[in-house]
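Below, each structure is written out as structure tokens.
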Structure I
């Protein structure tokens, strides 16, 4: 099967949108990630998957710490900025949380410490322990079928 067919099939799974952020050599870096999941309650573990061609790929292996911000539907533009779909023409507000940057006003912000990595094809899976959580308000931005979506109706 070809890559486009595989991507189309994977696009049938609706996902939330997160931004993974880290501080590297004094600079805040971020990238949009929808390959995110909860792994374990005890200990509190999550996993993200990063493409080997992404700028954060090697940097996360070095820093071993990152923030994960779950975006609201009002923050769709931030997702597009960190996915390099649009140019960043504004200041992005971050908070420092347990030593890592997280996006201000995210509906949830997690501070994470990498415990394990696993090479999986052209990606690295980072399994990380959650060290701090802050909850915000709002409805999530979703990604489905190659497009951004928002939840409709009563939540």
Structure II
């Protein structure tokens, strides 16, 4: 156990989060997402797991140590519902609440399903959660921590 580190963050996830640089993308995905296939195409090259947690719990744990990008509009994205891109399922609303808890006021941008798969393949890493609700798939883009420790 470590002091100040969310207990849900395992060693593999912490390593990946630390290794990421400014602008790198992290994918949090549900159990139906083709995580193993897509993760092989990422920078990390293998899927990470946080299987006993839902999307919100994983987002909260990750965001406890992960600065979000403040320089771009697509700092965070969600997979759009097929045939209904404006609907935001409860699983995504909960992820947005986890993002808002960091002080972020912007909304995640929507990305069409197959475009989200392409985006995920270009990510640094994919974390598969234990989320069983559909559309529990989000992208977070890493920001910058300044010399004073503040996110810029």
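Can you say which of I, II returns 44 when percent of Cα pairs over 21 Å apart is computed? The structure behind it is I. Which structure, out of I, II, was distance in nm of label points 7 Å out along Cα→Cβ at positions 104 and 144 derived from, given a value of 3.2? Answer for the origin of the read-out: I. Calculating relative contact order in percent (Cα under 8 Å, 6 or more apart) for structures I, II picks out II as the one with the greatest value. Where does the value 4, 16, 21, 28, 25, 6, 0 come from, among I, II, when P(r) over Cα pairs in 5 Å bins from 0, in percent, for residues 80-135 alone is the thing being computed? Working through the options, I get structure II. Given -4000 as the derived value for helix-only ellipticity at 222 nm (-39500 (n - 2.57) for each DSSP H run of 4 or more, over all residues; to 500), which of the supplied structures I, II does it correspond to? Going through each structure in turn, the value belongs to I.
Every number in this text was worked out from the coordinates using simple rules, so none of it is lab data. What you are looking at is a predicted structure, and each value in this text was computed from that prediction instead of being measured. Cβ atoms are built from the backbone, for glycine too; each structure is taken alone.
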